[in-house]
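Structures are listed in the sections that come next.
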Structure P
Amino acid sequence: MTRQQSASRRKRRTPHYRLNSVEVLSVVDGRIAARQYIALMTTGAVAVICASPSLVVAQQDTAHLAPVVVTVTRGGGQSVLKSPFALTVIQPDSTRPGQRHTSIDETLALIPGVAVTNRNNPSQDARLSIRGFGARSTFGVRGVRVLRDGMPLTLPDGQTPLDYLSLESVGRIEVIRGAASALYGNAGGGVIDIRSATPASTPLLATAHQLFGSNAFARTSLDASGTSGRGFYEGDASYTRSDGTRDHSRQRATTGFGRAGISVGGTDLGLTVLALDNPLAENPGALTMDELRADPGQADALSARRKARKAVHQIQIGVSADRSWSSGNASVAAFGGARSLDNPLTFAVVEVGRHSYGASAHLSQSAPLGNLDNRLSVGTDVQSQDDLRRNFAVCADTMPLTTPNATCPSITSERGVVTLDQRELVSSAGAYASDALSLSDRVAVTAAIRADNVRFEVKDRLINAGNPDDSGKRSMGALTPIIGAVFRIAPSHSVYANVAGAFETPTATELGNHPDGSAGINPDLDPQRSTTTELGAKGFVGRYAHYDAAVYSTSVRDELVPFEIPNSNGRRYFRNAGRTRRRGGEAGVDFSNGPLSVMAAYSYSAFRFVSYSTGGVVYDDNTIPGVPKHHWQTALRLSDDPGFAVAEAEGASSVFLDDANSASGPGYTVANFRVGSAALLRNPRISLTAGVQNIFDRHYAASIAVNAARGKYFEPAATRSFFVGIAIASGKQ
């Protein structure tokens with residue numbers, strides 16, 4: 001097992017690091033001074049700088065440690081303080097224990113610049129955005145690359161379904177905020193790499209969890225892990241059921257995750273599996289302001305009448321090989337998956353069968369320039385998806401039929417005639433190179449460039465006299481550079497600056513939705529391209545606090561904007577805005593002293609259209625809708641072995657609902673609270689958790705469908721709910 005892998009497999013739910021009973025203290029380039037205490041990553045505001053599973057005592061009270069590096073920068077491993085990017089590393093269950101692991105908004109809380117809005121809709125993923133990129137998404141995640149243990153979950157067209165992502169075994173999350181296309185391609189907002197927890201050091205450690213809560217919520221899960229010799233394994237399986245906090249929002253889902261690895265001849269081999277069986281996830285739809293105020297628990301009438309929902313079955317398997325040597329490392333990986341989707345919507349019944357696969361290779365090598373440290377990294381990524389898509393006319397709201405008709409020929413089926421039958425092929429290929437040069441002990445420069453090409457192809461399978469052939473091809477490419485510099489103003493403080501380019505293509509679904517009703521590839525919808533300038537600072541203050549702050553300005557050309565048209569029954573279409581400008585700032589701070597930890601994150605977003613008109617209407621200087629100007633989160637944790645208490649609060653300012661800024665939605669503030677004991681009845685194998693979400697029962701909508709027709713802008717958040725859980729472990733690590 002490499003040092004890098006060992007660093008990424010930290011034990012979950014550990015409040016802080018201890019090495020041979022000596023608490024981790026201040027860190028300066030891998031050295032620890034035992035008399036100068038600085039807490040390391042007990043919260044999510046900034047990344048861990050250094051840690052190690054063992055401590056070798058040197059002269060007096062000083063010891064050497066191998067630095068913990070972040071791999072998401074694709075630089076062969078890079079210290080956070082030496083990187084010119086906005087980077088965050090969090091350990092969700094350690095910093096904020098008692099999470100339910102049902103939605104990624106809990107997992108990714110308290111990261112500055114990152115907003116995750118839970119749509120309270122089991123048929124749609126949470127809306128995940130970084131610096132506003134991704135806020136337009138209708139299904140899945142847009143504008144942000146998501147990985148699990150280095151394996152991409154994002155498809156080549158830039159869409160990321162999160163429904164098959166298990167959150168039970170998450171140990172650490174690495175996040176790049178900002179333009180990251182020079183590193184990963186087809187992403188404007190950033191990158192999130194979700195890393196698994198440390199496997200147990202014993203051959204077997206298993207834990208069974210049972211949660212019960214309001215609205216018939218129940219979640220049963222089992223996780224197990226172990227280490228034997230040079231090999232390890234870990235995995236989990238969970239079953240979740242709920243009737244939802246809204247009408248027509250029932251869910252039944254089983255997820256599974258498995259990971260195993262072994263070191264053979266100095267090469268680390270790995271296998272990762274993700275699986276989902278989701279036979280029922282109802283879609284309650286969006287509401288108008290009047291409907292939200294009258295009853296946030298109601299469903300959209302059309303969504304309920306037409307039985308909008310989805311059923312998904314998916315599996316994805318990845319393999320990897322990683323080898324390190326004294327001056328570098330190399331890795332190769334490959335993955336493949338299959339997904340079936342049955343998705344009755346208000347405007348059509350959609351059926352998709354998908355196969356996806358891809359591979360990557362990476363090499364990082366120390367290449368000194370004279371007496372200057374220098375590291376060169378190169379790599380390539382290829383991906384492909386093959387979707388067989390069919391749309392049927394909706395007949396659910398006309399059943400039971402007494403007489404068949406041309407649209408609904410069967411009196412017993414909610415599926416009518418086939419309106420679309422096509423094969424959608426998307427492939428992407430990208431190559432990148434980066435170089436990190438240390439000009440001195442305090443100054444380092446990083447430069448990177450990436451070339452990408454994304455190819456879309458549609459093969460129409462429904463061709464007749466009334467339906468012409470809509471087959472077609474289209475390619476989108478980009479060359480995206482990045483350059484940044486970081487200056488260590490003190491051993492535990494850094495300032496940095498970077499300028500980066502990025503590009504983001506429309507997804508296959510966005511390219512296929514034509515406002516005029518035609519099929520095939522939209523020839524008028526272009527990828528959006530952006531350039532970001534960023535300044536930031538990060539480090540430790542005194543003995544107990546650390547911080548992470550950044551300001552940025554992003555210019556975007558051809559920004560992708562969603563909209564609806566009358567009588568579209570909620571179907572979303574997309575167009576390009578000419579030019580937009582995003583100016584913002586973000587800060588994360590935390591303080592830890594003994595049993596008390598206080599964490600906070602704040603984001604300021606001033607996003608405007610610079611040059612944008614459509615249909616003869618000019619929107620220049622209007623605020624980009626769907627993104628609040630102010631968004632904040634805070635948490636307070638009290639922990640005293642074996643118990644804990646966590647109080648959380650989140651708030652956002654009002655938000656515009658359409659490009660014309662003709663309507664706005666109110667802001668909100670919501671609070672949650674959890675308590676738990678890690679040793680129930682003095683038995684360390686039994687733990688208990690209880691909590692309440694939305695303590696004050698606020699009625700609000702954190703998720704907004706911008707430019708919605710019929711005023712259906714609001715996806716109501718969950719009202720007040722309670723939960724209680726118990727966990728029983730087979731042993732104690």
Structure Q
Amino acid sequence: MIKLYDNGVYLLNGTEIVEDNNEAQAVLQSKLGAAPDKKAAAQGTMAYNILKEHNTSGNMEKLKIKFDKLTSHDITFVGIIQTARASGLEKFPIPYVLTNCHNSLCAVGGTINEDDHMFGLTCAKKYGGVYVPPHQAVIHQFAREMLAGGGKMILGSDSHTRYGALGTMAMGEGGPELVKQLLSQTYDINMPGVVGVYLTGEPVKGVGPQDVALAIIGAVFGNGYVNNKVMEFVGPGVDKLSADFRIGVDVMTTETTCLSSIWKTDSKIKEFYDIHGRSADFKELAPADVTYYDGMVYVDLSKIKPMIAMPFHPSNTYTIEEVNANLEDVLRDCEKKALVSLDGQVDFKLTDKIKNGKLYVEQGIIAGCAGGGFENICDAADILAGASIGSDAFTLSVYPASMPVYMELIKNGAAAKLMGAGAVMKTAFCGPCFGAGDTPANNAFSIRHSTRNFPNREGSKLQNGQISSVALMDARSIAATAANKGYLTPATDIDVNFSKPKYFFDKTIYENRVFDSKGVADPSVEIQFGPNIKDWPAMVALTDNMVIKVVSEIHDPVTTTDELIPSGETSSYRSNPIGLAEFALSRKDPAYVGRAKEVHAAEVARENGECMAEVLPEIKEIMEAIKGKFDGVDKTNTGVGSTIYAVKPGDGSAREQAASCQKVLGGWANIAKEYATKRYRSNLINWGMLPFIYPNEELPFANGDYIFIPGVADAIKNKATTFKAYVVNKGMKEFELNMGELTDDEREIILKGCLINYNRV
């Protein structure tokens with residue numbers, strides 16, 4: 001089904017793979033008449049050439065990228081624009097689209113969601129942007145329909161910013177990276193590796209894009225095969241897939257932890273642009289006749305079966321056939337894994353879902369950027385035509401990804417088929433993916449064609465004993481399960497003729513509702529602020545020396561951004577940095593906020609020239625121990641902050657608040673064995689926190705210990721990669737912290753204290 005090559009590969013004429021091993025040169029010599037130059041062949045990827053066109057550094061090893069367009073939603077755009085305003089923003093220099101698809105239904109907090117929307121509308125007018133009102137489109141569907149273009153690059157503040165199937169390299173990053181683009185700065189990275197994804201064969205009837213995506217994620221996530229690399233989709237199997245099918249696979253590449261994605265394009269993608277009235281935005285893309293990839297994922301589409309990602313990660317994959325054949329074993333294995341993910345905080349059960357030897361599901365959801373596409377919903381409607389989902393616990397909700405898609409589903413009768421079967425049709429909304437809509441009952445089992453099923457997401461509140469148990473599936477198998485009244489069923493078991501109706505895009509829906517400044521700013525517009533929209537608090541520059549207290553210690557194999565800052569109803573507070581910070585780590589380590597605040601109070605006292613020991617008595621003994629070994633250390637040159645330790649933090653969302661909430665509470669660093677994603681590490685840096693690495697299993701410190709790092713500012717200035725550190729309350733025990741490469745700008749941002757300080761005018 002899926003094979004990962006151990007080495008890099010050469011791709012010849014887009015169809016023939018030659019692995020880069022001991023025999024490669026002889027094979028290539030016989031086929032080509034001469035062995036190709038590997039470096040030159042690596043420049044034959046689609047990714048390389050798009051990056052080259054957008055790189056401003058003149059050095060393809062050290063990229064400085066300027067994007068063509070930006071996009072954000074209503075969880076992130078307020079903080080981004082507030083940061084840019086504090087840094088001197090006068091006009092959006094490139095098209096910036098503000099969508100409203102995350103806080104459009106969540107009612108927590110009174111007026112604050114709609115206040116954020118009005119902030120966005122007035123900013124789009126003032127700075128020359130585009131504003132998409134609530135319920136019109138989820139962020140990524142609007143981008144596909146209206147923004148993507150062949151050979152272009154788009155940066156978004158949502159991690160699932162992926163438009164590679166349309167020939168657009170897109171990346172999801174934390175808000176500060178968008179701020180840099182708004183200030184005409186660059187996105188600075190080393191040239192990423194490029195891994196080919198070679199598709200061959202054709203999916204069998206009933207297999208959908210989520211099935212293919214989950215199979216790939218299951219094969220590459222755990223081993224980091226594509227981590228921070230670009231996935232480039234090639235091979236004859238691409239031609240067998242519709243545009244919607246490719247889009248459905250592409251959006252899930254985020255869950256592999258890759259940096260971005262790009263696909264070869266053809267007449268089907270041209271048709272997509274034609275349908276949307278943007279024919280000029282199509283560009284034919286293909287790898288060179290001889291192309292070198294840093295690895296290759298070989299996928300035989302004909303062997304992909306309906307898949308399910310069991311709780312609590314998209315990589316926890318099985319075929320539905322495997323689950324049904326080994327039901328008790330699979331469910332008990334998930335229960336064991338949950339003991340780690342959930343820290344034993346809830347009594348998590350799946351085996352109680354077995355009824356009459358079958359797995360009973362209480363909820364089905366088809367939604368968002370992954371599931372809400374036209375083809376997914378039409379196929380689901382065909383499966384459910386004339387059927388009934390029943391009158392027991394099982395429910396089914398369907399969220400079309402945009403109003404144009406919804407309109408066409410009404411016109412062609414698909415919506416009526418679904419509603420007749422008992423499904424509920426809802427508007428474009430991302431809430432089911434992150435816990436702000438259709439939260440299931442405690443310990444109910446929900447199957448979803450959405451993007452994630454992390455712990456502490458989709459409505460879980462472990463500290464209150466509440467658990468949302470979510471599995472990921474394709475819309476077709478969700479519909480098959482619904483037709484079977486909630487009993488888990490793969491779509492391949494259903495006898496159905498898919499009608500495959502043609503899609504017609506009605507642009508008047510957007511013309512009538514979307515505000516588009518056409519890039520013209522109106523400085524006279526007054527920004528409309530709600531009472532919850534607050535400025536970022538002042539942040540100080542890095543001091544000569546640093547004292548940090550470990551205030552949380554997490555030993556899970558991976559810590560997601562949903563555990564660092566919970567999603568769901570807390571999203572309403574994301575325009576209020578101090579208010580949101582109260583929720584930091586609340587579902588993973590409820591004591592974190594209080595501990596961090598205690599340390600921060602000492603730092604505030606230090607900054608005000610007051611006695612730190614009056615607010616944090618233990619700091620007196622700590623500072624005396626440090627002074628006993630280091631002359632000249634005092635509160636004028638030594639800051640006090642907090643840090644957390646996590647094995648591998650940052651998997652998941654791009655939202656910057658996973659880092660900024662720690663900063664607001666006085667965080668000055670993270671310590672990790674490694675960072676799950678580039679974007680989380682970038683968020684730390686942009687908020688002035690040091691991304692330390694401690695690679696060893698056994699830690700020299702523990703939760704509650706103080707760590708002293710002498711000369712930290714000079715070390716940053718001098719481009720140090722190792723830092724001497726001391727565990728103060730363990731007899732000044734010395735150990736070493738590491739740090740990966742930093743750009744000159746990143747070092748300056750850390751020294752200044754954050755990106756706002758770096759850009760402040």
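At-a-glance table
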{"read-out": "Answer label among P, Q for the case where Rg and Dmax of the Cα atoms in Å, calculated from the coordinates, equals 25.8, 82", "value": "Q"}
{"read-out": "Among P, Q, structure where distance in nm of label points 7 Å out along Cα→Cβ at positions 228 and 508 as derived comes to 4.1", "value": "P"}
{"read-out": "When distance in nm of label points 7 Å out along Cα→Cβ at positions 652 and 684 is computed for each of P, Q, the largest belongs to", "value": "P"}
{"read-out": "Mean count of other Cβ atoms within 10 Å over residues 532-539 - highest-scoring structure of P, Q", "value": "P"}
{"read-out": "Identity of the structure behind 16.6 (criterion: mean projected area of the Cα convex hull in nm², for residues 188-387 alone, calculated), options P, Q", "value": "P"}
{"read-out": "Origin of the derived value -8500 (helix-only ellipticity at 222 nm (-39500 (n - 2.57) for each DSSP H run of 4 or more, over all residues; to 500); candidates P, Q)", "value": "Q"}
{"read-out": "Which entry (P, Q) yields the derived value 0.90 for FRET efficiency 1/(1 + (r/R0)^6) of positions 244 and 636 (r between Cβ atoms, R0 = 41 Å, to 0.05)", "value": "P"}
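Computed from the coordinates by the stated procedures, all read-outs in this text should not be read as laboratory data. Note that the structure is predicted; figures quoted are calculated from it, not measured. Cβ atoms are built from the backbone, for glycine too; each structure is taken alone.
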